[in-house]
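These notes open a run of structures that come right after.
Here, each number is a calculation from the coordinates, and none is a lab measurement. As the structure is a computational prediction, the values presented were derived from the model and not from experiment. Cβ atoms are built from the backbone, for glycine too; each structure is taken alone.
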Structure P
Amino acid sequence: MADDAVPWELIGRAFDTAPAQVLIVTGPDHVLRYANAAATRVWGLGGLGVPGRTAFADVDRVDSLIEQLDRVLDTGEPVDVRESRLGFVVDGEPREAVLHYSLSPLVGATADRVGVLMIAADVTDEVTARDELHALAERRRIAFDRVALLARVTEAVSVADDPRAELAALADIAVPQLADSCLVFTIDDTVPPGPEGMVLTTVARTQVQSLSVPPPTGVRSVDPASSCPVATAIRTGVVAHWQGSPERPPWSPELRLDDWHRGNRVHAAVALPLHTESHTVGVALFGVCAPRGPIGDDDAEFLALLGAWLSKPLARGRRQQRTRDVATTLQGAMITEPPTVPGVSLAVRYQPAQSGVAVGGDWYDAFELPNTDLVLAVGDVAGHDISAAATMGQLRAALRAIAFDDALRPGGVLSRLDTVVDGLDIAPFTSLVLATLERRPGLPARLRWSNAGHPPPLLITPTGPPEYLTRAAGRVIMGGLPRPAHRTTASMVVTPGTTVVMFSDGLVENRTRSIDEGLAELAVLADRARGLSVDELSEYLLEHSSGNTDDDVALLVARLDEQ
């Protein structure tokens, strides 16, 4: 029986109400013999009894579909296609759908292949929902990555005191997460603009290892009136975007960036102006190369935020020289010698960072209360500049005033300090450990302490191994956040000969290891130095610890004398 004599519509009637799309085509021209209602709604179709190219004429990938039908009819092997994105025209309106479909051979009475059965399912909604879920997950990942990046930027700014080192660290952080290359230029305002424009100095540069042409170094110039993205950012003070051909660099010739551009196949760039308080002092240039896609609006906005962070080290560097003498005098007035206390040996040390101004936010303090209790404190205000030192002075004064109320234990003092900091907005980010050494006639001495996000004190008893006082720990002191409901106070009896070592994180933390490793090292050093006086112990710990030389260190050692 010829295929056109077969009652295909009668055969297919069993599928009329099926939710799946069912189509039957026959012969080498794939004449459409049957299509159920579900198929007609999706495919449109050009009518029954017509060749496949006519029936499927409004399908945007008709050639691929006909090739698949040919293969099934010729080989007898079924074809299964997953998530095929197809375009259709239905009732004159274009639409798109995502289909799963299978093509299976139809065998006639003589065992020859007479046609193809096509069964399809519209999975557009499912695939769209899945893609939206994946897109949401990707947006969340990007958001988390950006938060982590900002945290790294914050750390870089707080650790490095040399502006050039800070800018180099920040450029390293941006590559490769945001771009393939980063160059940072500062404007040399000590040299008047010449015939070629203002003078720029390369102060930081980094790029991914796969790029073959390194970024240029040294001094160059740029005409601020040119259309070059670097000049545009300097002239306007806003982010300048560029996207184009790797063969057509947009840079002013004086910048000498064309070889870098062509050699690395740069196809997009963002130039970020770097500001201080009143004017533009430099520009950060981010380059993008294949296979990375162009910088989108969201990335550009985030780079602008990063540019704000890049500006801060420059502003600080310009202020450092002017404030060095003032800062050193200010810190010296607040980092004073400890009092002489009968029955207690005290030693204090302040070691400034090896780079930058010799000033920071670390401090120690020791003073007696009217009831003879000895107050001991070590704190660390974020920053390494005169602002941090001034904030430290405010906190030290506030702490002394609050602690002088002998009715408050250390946890109560820190809770009061939280209130003062939040109300007066004087400390953006501060860690602090506060202790009191109580000595009463006829009673054993008692140490009480409370900790606000600071490295824990180290206790060295005459006999046992050194141990860290990790109880009564709370978050850092920071204005603008909800205040802790209650800061706790821990206490313990201490025997004569017991030593307490309080310190800032510069003694135990550096960039090559975790703070836990630094704390473990400090405990070992303290154990080895049991026989030393408090002054000798202080010098020994400073000399032998592997702390961060780019951070300042405050150290306080108190020992209850042997009776």
Structure Q
Amino acid sequence: MLAALLVDANQVVSAEQLLERAWGDGVPRQGRDTLYTYLSRLRRVFRGLDVEITRRSGGYVLAVDPQAVDLHRFHRLLAQGRAEGGLAARLELFDRAVALWRGEAFAGMSTPWLDNVRENLEKERFGVELDRVDLRLALGLHGELVTELAAAVREHPLDERLTSQFMLALYRSGRQAEALAVYQGLRDRLADALGVDPLPEVQRLHTALLRQAREVATPVEVQPPAQVPGGVPHFVGRAEALRELGRPVSVIVGTGGVGKSALAAHWAHLHSGDFPDGQLYVNLRGYDAAEPMTASAALEGFLRALGVERIPPGVAERSALYRSALAGSRMVVVLDNARSADQVRPLLPGRDGCVVLVTSQDDLAGLVVRDGAHRITLGRLTESEALELLRQMLGADRVDAEFPAAVELARRCAGLPLALRVAAERPAGLADLVAELNGLGDLDALDVPGDPASSVRSVFSWSYRALPLPAARLFRLLGWHPGPDHCAAAAAALAGVDLPGARRLLDVLRAAHLIEQTAPDRFVMHDLLRMYARQLSA
């Protein structure tokens, strides 16, 4: 009776089911009375324990913590193992599940229902044992399996999966001739007992062993990829943005030089312990002067990092294989400098354990609308944050000694971390650097000698080159607008277009983060972008 309830613990079992499970065809004449007697006895046994048998509509429920029942612990460990991405972690969970067995299930008891449950459990146990062997083979533990599998094959001489595992363990232990002889023995036994040949997959394994094919060689352990570049040495602020990351797909957007890539890398390294299966990173070059990286090329790099050797040619096939390779894994995937949703979409894994961080100078509205991505718009640093970044890079003593110049430099750099980093590398004093910025009136003071791609001007150019011609023209014209901000009507007058046309162009510039909307019909271009726009017009 207890077994009849425990198999479906915390679920309603009808009186008819209990009678059939406990007595089969031999239900006592006063079946209901006998059932109530047994239930009363069980209630007395469980008195004072965290186990309760209650009457519910339709039957009875044995309420108990599933972790207190070895059957349910077994199934829970199996489910956890099948959801685990790492081979070693999955094997450890399967080992714990098998260790719960102490001989035969429901030993000494027999009814048709119990016999059926016992048979199904034994099949499940045997299947898990074979899964454990597969995992040990994949982990290169073939040497310790040979003796164990030899005994198992003698016990189950017609099991083709088990015999295949034995063949592979022998082959990887340098015993090819014995592996081939095991196949011949299986073939003979199947022919004698059943009049059939081995399954096609067993025949393919035999052929691969004969040819010494690569796929049956001892697997080379693939280390978890750790591709995310090192974070910037100095990082300030962004507390709210850091809290928002960690969803299945996050899109970090903002103007050039605002620190999107630095934020993604900082979060990935900060949470590396939460993702034991590693980190994938690709610079999609969405705004480079050269062609952006294709999704197909990015997928090829990811698949090779994951240890996949045979990579299909088509992007759809590569994307499907990539999702399969990441299924059950816990990984961070950083897609840096994305140009469009179409470029990103094939690189999105399934949603079971992976976190994707996308950075872009575009809003990538398609990812938000269609793929449920969470957008984080990264703003410029506040004055206090900019000063703290300067203190970290230059030292507090120097910044405090030249505090007025430091405040002016933070303002002139528009709160952009990239501009502040470039400025901090200049040998000039802070006051001299501010004077140089004011005197030149352009971005030459924020160039990086020997590395033009890292200059502020270059980063701004990524967004500018992606603009349609009418929007690019309006951007250049706005650089000469005299006020601190402007409205759609002013933009229409500058560009010589009607008001609806001006609003459409302003939307393009806002989505590219080349202007900021501070209020309804009020737009701002920060000082460094204003300098850049004027240089383009010169």
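Looking across P, Q, the calculation of FRET efficiency 1/(1 + (r/R0)^6) of positions 308 and 420 (r between Cβ atoms, R0 = 25 Å, to 0.05) that yields 0.30 traces back to P.
To test your reading of the models, identify which of P, Q gives -11000 for helix-only ellipticity at 222 nm (-39500 (n - 2.57) for each DSSP H run of 4 or more, over all residues; to 500) when calculated.
Values: P: -11000; Q: -16000.
The value was obtained from structure P.
With respect to volume of the Cα convex hull per residue in Å³, for residues 84-131 alone, the largest value across structures P, Q is given by P. Set P, Q, criterion distance in nm of label points 7 Å out along Cα→Cβ at positions 436 and 468: the highest-scoring structure is Q. Given a value of 6.3 for distance in nm of label points 7 Å out along Cα→Cβ at positions 116 and 252, calculated from one of P, Q, which structure does it belong to? The value was obtained from structure P.
Given that Rg and Dmax of the Cα atoms in Å, derived from a single structure, equals 33.7, 107, which label among P, Q identifies that structure? Before the final figure, lay out each step's value.
Working: P: 36.7, 119; Q: 33.7, 107.
Checking each candidate, the match is Q.
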